[in-house]
Structure 1
Amino acid sequence: MATNCPFCRQKISPDFKEVNVLKTYISERGRIIGKDRTGLCSRHQRQVSVEIKRARFLALLPFTTQVR
């Protein structure tokens, strides 16, 4: 069974310390992108959401962008 999820293919889990990886799953406005657009499986989409929220809490990622 072929899967499109990059985490399943590489057999890794998302981590809040990998900020560059998590940035790819955040829109330009700072929102978490849904699994229909990212191509993640349900399990890894939930994990990515939790890790993004952890990174935001620790100030590794911003909550919003500065749009003026």
Structure 2
Amino acid sequence: MSDKRYLILAEAFSHDPHYGKTLRGVMRYRRKSVVAILDTQRAGEMDDGVPIVGSVNDALCFNPDTALV
């Protein structure tokens, strides 16, 4: 299993099940590898225990090493 720590870039679509297929797939099958989601419209919220941040700088405290678009 990979030791990757993902920041998923999902601007404006992290809440919509019709978009963000990468976000949905990784959250379903690699949830433990996701350290944060970037979506300025939902910054400060959580998604299945994962913090949603408003900038890459805000995500750095979670130590991501890979960004997924």
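Readers should treat all values here as calculations from the given coordinates under stated rules, not as data from a laboratory. Worth saying up front: this structure is predicted, and the values here are computed from it rather than measured. Cβ atoms are built from the backbone, for glycine too; each structure is taken alone.
For which of 1, 2 does log10 I(q)/I(0) by the Debye sum over Cα atoms at q = 0.11, 0.12, 0.14, 0.15 Å⁻¹, calculated from the coordinates, equal -0.20, -0.24, -0.33, -0.38? Let's see the in-between values first.
Working: 1: -0.25, -0.30, -0.40, -0.46; 2: -0.20, -0.24, -0.33, -0.38.
Value -0.20, -0.24, -0.33, -0.38 for log10 I(q)/I(0) by the Debye sum over Cα atoms at q = 0.11, 0.12, 0.14, 0.15 Å⁻¹ corresponds to 2 out of 1, 2.
Among the shown structures 1, 2, from which was the value 0.95 of FRET efficiency 1/(1 + (r/R0)^6) of positions 18 and 42 (r between Cβ atoms, R0 = 25 Å, to 0.05) calculated?
Numbers: 1: 0.75; 2: 0.95.
Going label by label, the one that fits is 2.
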Relative contact order in percent (Cα under 8 Å, 6 or more apart) was computed and gave 41; which structure, 1, 2, did it come from? 2
With helix-only ellipticity at 222 nm (-39500 (n - 2.57) for each DSSP H run of 4 or more, over all residues; to 500) derived from the coordinates and found to be -4500, which of 1, 2 does the value describe? 2
